[in-house]
Structure I
Amino acid sequence: MFVPDQGKLEALRTGIAIAFLSPARGFLATAADTLRRTDDGGRTWRTLAVGFHFVSLSFVSPSAGFAITPQGLVFSTSDGGRSWRALHDLGVGRGGPLTGTIQFVDARHGWASPTGESVYGTSDGGASWSRLSLPCRNSSVAVSFVDTSSGFLICGGGAGAGSQEKDFYATSDGGQTWARRACTRGYRPKCTSSLPGSGYVGHLAFADARTGLLATDRGGIWRTRDGGSSWRQTLLTDDEWFVSSLSFASRRTVYALTMQDGSLLRSDDAGGHWARVSPTGPGLPTGAISFSSPTSGLGIGTSRILAPGWISATADGGVTWRNVGDLRNVVDSQLVRAGSRAVWAIGFRGTRSFVVRSTDNGRRWQRMPSPRGLHPAATLSFPTVRVGSLADGRRLFRTDDGGGSWQLVHTVGRDLQGAVFVTPSEGLLPTDGGLLRSGDGGRSWQSVTVIPGMRFPLLSVLDARHWWLAEAGRLLQTADGGRSWTIIRLKGFAPDVLVFATPNDGYARSVAGSGGLYRTSDGGRIWHFVDTR
């Protein structure tokens with residue numbers, strides 16, 4: 001029996017993968033080194049085993065399955081994943097968190113790609129492996145077989161800026177020979193197929209000889225219904241949300257697992273449309289958040305898994321979120337309230353940007369009149385329901401009718417994006433050099449002495465008296481309009497989003513340090529992690 005090197009076992013990294021036997025029964029290897037099982041289609045999971053660092057799973061029956069680690073070690077189970085036996089060391093694994101795929105079509109015939117650059121096959125249940133001759137060299141590859149002889153291969157060549165040239169091949173003799181069926185238009189002469197150029201080669205999964213899915217890092221999921229001759233995108237993701245695993249439970253039911261948040265998606269039409277199975281809610285917003293009370297808030301999500309853009313709401317202080325509106329193509333860096341129900345944001349379509357408004361707390365949105373040539377990074381500020389400002393680079397606009405019209409107040413010599421007005425005339429502007437303040441509607445700006453040498457990339461304003469400034473590891477708070485400040489040291493996180501609903505109740509989100517959502521009820525002195533779900 002093969003015995004793996006103990007040092008190699010201890011060096012294994014974590015992985016994340018899924019394998020479904022039916023629309024209800026599946027297995028999941030999590031990034032926390034645990035193997036879990038579901039019997040209700042992924043809604044709930046129970047732990048089967050702990051300590052196995054698998055990046056790809058393949059089950060041929062409820063009891064028999066195979067797995068591969070980031071280091072290229074192949075394992076098998078005969079008791080449904082409770083215990084595992086080492087079969088073979090392919091010896092070429094690099095240990096990356098997404099490195100390695102494995103697939104078996106029956107108990108004896110399987111294929112593995114330990115590095116994503118080579119493919120090995122076995123016909124004796126994984127005891128021995130032989131390297132397949134591929135039609136592409138120095139490429140990233142993904143492979144999928146539908147039976148012992150019929151399979152598909154995709155090769156990715158030069159890559160950059162979110163795109164990669166690709167070639168698609170089919171085999172009818174178990175991978176001994178390959179015939180090209182498609183290539184990426186624009187990369188090769190006379191190539192007219194629709195094989196996508198966007199995204200990097202990720203995972204390939206076929207339900208039968210005609211229907212298959214390609215998951216691309218930074219490009220989403222693409223589907224073919226003709227054996228790979230043509231492709232259509234069915235799920236758009238972005239840099240943070242890419243698919244780490246695909247698994248067909250039947251010819252029509254397929255599951256996809258996303259990296260980062262670990263969302264499980266399901267399609268019942270062979271990958272044409274997708275719905276989130278777990279978690280049941282949309283999860284913590286990925287963009288701006290805004291709270292109108294200590295417990296009620298809104299957030300922008302731009303993962304593009306549920307929709308090209310969505311608005312979620314919480315009523316329990318950020319623990320749970322639910323979708324309340326679809327806001328397509330929105331700049332996710334700000335969500336500005338005006339009064340109790342009006343919310344503002346900047347939207348875009350193509351190269352044009354414009355102002356959008358909701359009057360029912362984010363459920364329905366309408367496009368509003370906007371200045372010509374508006375930049376997507378323009379920022380809004382509404383100190384009252386009807387009076388607001390729009391900072392677009394060196395242009396400053398003002399509305400006195402709730403966004404029905406905008407007037408150019410003036411053009412100044414500095415970039416005003418990020419300016420926040422606490423009254424129609426008094427404004428604040430955080431800069432690399434410190435904090436600036438205006439008392440004449442933004443026509444002139446003066447430096448405000450806070451703490452010499454500190455930079456203030458993040459500003460949160462509640463009213464004319466209560467402001468907060470955040471720097472890496474520190475928070476400054478004033479309750480008297482900037483005349484005096486309190487320095488608060490933050491532990492365990494550095495906020496990239498900071499909002500307050502009352503002088504005491506506030507929220508901060510962080511992608512650095514421990515990450516996640518944090519809440520304070522004493523003006524920012526003490527912060528508690530919010531266990532979102």
Structure II
Amino acid sequence: MTAATFDDALTGHAAQRPDATAMFDVATRLSYRDVDDRTTAIAARFAAAGIGAGDRVVLIADNGVHHLVVAFALWRLGATLVTIYPSSTQPELNYAIDHAQAALVVSGSRVVPSVRPVTVDLRVPLVELSDSGALCGLPEDTDPVGGAIDPNALALICFTSGSTARPKAVMHSHSGLLAAARAYARVWRLRDADIALVALPLAWAFGLVTTSMATLTAGGQVVLLQRSDPGDMLRTCVEHRVTFFAGVTTMFAKMLALLDADASMARPTDLRLCVSGGEPRNDVAFARWQTLTGCPVHDVYAASECFPLVTYDPAQDPQPKAGSAGRVVPDAEMRVVDGAGHDVEPGQPGEAWARGPALMSGYWRDPELTAAVLTTDGWYRTGDLVHVDANGYVHVVGRLTDLIIRGGANVSPAEVEAALVGHPDVREVTVVGLPDPEYGQQVVAAVVLEQSAKADVTRLRAHCAATLAGYKVPTSFVAMAQLPRNPNTGKVQRREVAALLADLISTPPGCAP
């Protein structure tokens with residue numbers, strides 16, 4: 001029987017390969033049979049607590065095998081999983097739990113002190129998930145549960161970590177999640193021999209679906225790390241012979257810094273696929289990564305609202321194409337349109353509109369925002385500016401809202417950032433637009449320099465001028481010790497960078513750091 005939901009795929013592997021390892025962390029290793037048995041048992045305990053199909057259950061916990069098993073148990077019961085980052089503040093927790101209209105909250109032990117006051121205030125029952133997998137607060141005596149899951153029913157509500165005032169609650173169905181996991185597994189050629197390292201937070205679809213579920217759908221192994229510590233990631237890759245790793249650019253940069261600082265540290269040698277997503281590429285760092293590990297870093301471009309969309313098939317493209325996120329995956333569609341929603345001429349830039357295997361059904365309890373981003377004929381407006389070259393490679397120029405308009409000309413922050421990271425003194429950079437009384441906006445670069453480097457505006461400006469048009473060259477360079485990042489995903493918070501730079505720059509354009 002063809003699987004209609006991820007739960008079907010999971011039970012299929014348990015029947016066909018019961019003793020094969022499915023997932024493990026520092027304390028626990030589970031076979032596919034173990035995962036299936038625990039999923040059934042926990043689903044029954046949730047049912048005994050009154051949770052049924054359609055109920056929304058919030059899960060707030062660090063990465064680990066028990067996190068995934070609880071998620072799978074809720075799906076087996078037909079309940080809706082609501083994921084919230086364990087690093088969330090109490091106001092963020094309060095908003096998300098209340099907005100989701102949660103019937104129950106499951107919290108990892110580490111974050112219970114932050115979560116409990118919120119659940120008490122909102123009068124929502126709380127169950128504690130211990131590090132050993134115990135669920136304190138659920139009934140122990142249970143009866144078996146069963147019944148088919150509606151593939152079109154709501155399976156997941158995940159809160160985006162974007163820059164809007166409130167995180168958006170994205171809704172996905174069971175069938176969409178399975179289709180997305182399978183599509184990633186196909187395009188990346190994942191198989192049962194693959195071992196995937198997941199250090200991305202499981203509250204993010206990138207960690208839950210794109211990596212974990214895609215690997216499990218293929219019958220592979222998932223090794224989970226509680227946090228993205230660079231030393232732990234490197235040691236895990238080596239010790240467990242990891243073949244597949246996906247992360248944000250910052251993860252690769254931090255591991256590289258550690259390898260460069262300690263020449264005796266063992267380097268991963270079994271990687272066959274590395275994927276970067278969620279942040280602009282750092283081609284200098286990625287070239288260094290390939291030199292040290294032998295594995296190139298490919299891209300993935302998508303959104304929590306619609307995925308997969310663009311990535312690479314490593315067999316067709318053993319090396320990523322410079323400046324491109326890859327090609328549209330076979331199971332997805334993309335249009336490039338102008339401001340009026342008309343397709344642009346081939347090769348011209350425009351906004352990406354997408355349809356993919358996991359196209360959200362909308363934003364939970366927000367029909368107006370849903371209508372603003374989903375067209376009546378089923379396209380998701382990404383808000384990203386892209387162009388597609390003659391060979392079908394997609395080049396992501398940047399967010400339309402981040403575009404800098406200087407003297408009437410458009411400047412892509414991503415293009416300027418790509419030029420600057422090629423300078424040997426620059427470790428990281430974020431480019432933003434700030435008000436300019438004459439030209440409307442000025443281009444300002446926040447740079448994190450290499451440890452041994454000294455700020456030299458003349459050299460940085462000359463480096464940019466060698467590859468960029470004059471109006472794209474930053475008018476100011478500001479040296480920073482570090483860039484502000486989202487505590488959940490590690491992405492640079494561009495709006496916070498702009499606010500910091502606006503406070504720092506009080507002299508005319510061209511000032512030294």
Structure III
Amino acid sequence: MEIKTSSGRFAEADVQAVAVAVFKDEKAGEGFLKDVDAATGGLVGSILESGELKGKEGETAYIHLAPGGGMKATRLLLVGVGERNDYKRAQVSQFAGAAVRSLRARNVKSVALVPRLEGGDAEDAAAAAVEGAVIGIFEPDKYRTIEKEERAVEQLQVIVEGAQDEALRSGAERGRVVGESVNFTRDLANEPGAYMTPTIMAERAQEVANQFGLEIDVLDRPRIEKEGMGSFLSVANGSDQPPKMMVLKYMPEGKTSIEDGEDYLALVGKGITFDTGGISIKPSENMELMKYDMTGGATVIGVMRAVAQLKPPIPVLGVVPATENMPSGKATKPGDVVRAMTGKTIEVINTDAEGRLILADAVAYAKKLGATRVIDMATLTGAVSIALGDVNTGILGTDQELIDEVIECGREVGEKFWQLPLDKEYSKQIKSDIADIKNVGGRKAGTITAAAFIKEFADGVAWAHLDIAGTAWGDEAKPFRSKGPTGVAVRTLLNLIERESERAAGKTSSDGSSK
């Protein structure tokens with residue numbers, strides 16, 4: 001999809017259709033809509049006055065215009081975006097996604113978006129609009145040969161009248177990078193287990209590193225064994241597919257190493273490429289969805305893909321342990337005791353609580369590589385879906401400042417996080433009679449005790465844990481997004497890194513150095 005920006009008038013856009021955001025209960029006789037109404041010969045006013053469109057989120061009204069009228073485009077889409085005071089960057093993204101999906105369904109090839117982020121930053125508006133549009137065009141029908149979505153929007157233009165052209169171009173480019181990286185994550189998560197083994201996942205990570213200039217190290221089984229990652233290997237033992245530990249590193253230009261004590265953010269993602277539950281096998285119903293159990297790892301690779309292109313002034317580390325969880329004669333059995341990289345012993349009560357076992361060694365390895373702050377993400381527990389549904393991602397951790405920042409960064413991009421407690425009493429539930437800890441703590445507080453387990457390996461670093469099991473997959477399509485994998489947390493983490501970058505740049509400037 002070709003992406004352009006314009007600071008000119010919407011009426012001059014040389015496209016097939018123009019999409020305009022409309023606020024709840026907005027009138028056609030005032031402000032920007034007055035111009036749109038005049039350009040359409042009063043059609044917009046007629047639609048609003050009749051109540052056909054009231055400006056509620058997700059509402060649309062599609063208008064065919066006579067050639068040679070007040071607009072070059074011959075079609076107009078009005079998209080309701082809700083209350084004016086609630087319309088921010090996240091809502092711009094949803095407006096764009098809804099507009100592009102609606103117009104593609106009508107076989108429109110070229111679209112201009114008028115996001116109308118009034119009083120907002122034009123660069124942010126362009127970034128959010130392009131990001132939302134790119135995310136909106138993703139479909140999970142990769143392997144369909146009939147009734148496949150073949151229609152495509154070939155050209156996208158974002159119009160912010162009177163804005164600086166360079167700011168619009170910069171914003172649009174950032175939006176493209178972020179949107180494509182979200183879709184990259186969604187594509188990985190959507191792959192069947194046969195097409196997304198640990199080896200294939202590592203190959204995809206290698207392709208990203210080669211294309212965008214990341215450092216990459218892929219640990220194979222002998223190296224994983226040498227590191228003493230018995231917790232990770234206890235899951236991998238049941239599969240014929242060899243495990244992989246992917247380590248992606250981004251270094252700013254001119255930087256070659258991490259200094260002692262330097263702030264170093266690590267993103268760690270669960271990469272269970274298919275989860276049968278192991279010996280504690282899952283029920284067969286809906287097991288096909290367990291192809292998405294590597295979404296945490298896919299998120300890390302997607303974020304690193306974007307980081308490599310956006311080039312922040314801070315280093316970022318990505319660690320992805322990948323394996324299948326399968327039952328076999330070699331599989332770990334309930335009651336077995338395994339030793340993690342740190343030397344801590346673990347009684348495996350339930351082999352279907354495998355994500356925390358591989359994250360334990362991955363978090364420990366991130367620490368070994370110098371990480372001072374760790375954010376891990378995983379489709380970890382069914383309990384989080386019971387508690388929070390598919391609306392909020394559960395977040396827990398040991399560093400309140402980091403947790404608060406993730407929540408705020410999510411709010412800005414339209415991703416919701418809800419903090420759950422992690423009091424020391426929960427750790428008592430994972431105390432083992434024969435080992436240091438056990439990998440489940442019973443039915444009570446399942447999401448919390450899973451985090452309490454990972455916490456055992458995150459000592460000495462600022463740590464936050466994202467349980468994305470309820471939000472990484474959408475069972476129903478939204479006006480702005482298809483059903484299936486959502487790519488949740490990619491935008492939040494990139495926003496976090498952008499904030500950290502601004503602080504780092506400000507600190508450099510205040511130290512008297514050039515930015």
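What follows is calculated from the coordinates using simple rules that are stated; it is not laboratory data. Please read all numbers here as calculations on a predicted model, not as lab measurements. Cβ atoms are built from the backbone, for glycine too; each structure is taken alone.
Side notes on the structure shown:
- Set I, II, III, criterion relative contact order in percent (Cα under 8 Å, 6 or more apart): the highest-scoring structure is III.
- Origin of the derived value 0 (helix-only ellipticity at 222 nm (-39500 (n - 2.57) for each DSSP H run of 4 or more, over all residues; to 500); candidates I, II, III): I
- Highest-scoring label, criterion being mean count of other Cβ atoms within 10 Å over residues 359-366, among I, II, III: III
- Origin of the derived value 0.98 (Cα Rg over 2.2 N^0.38 Å; candidates I, II, III): II
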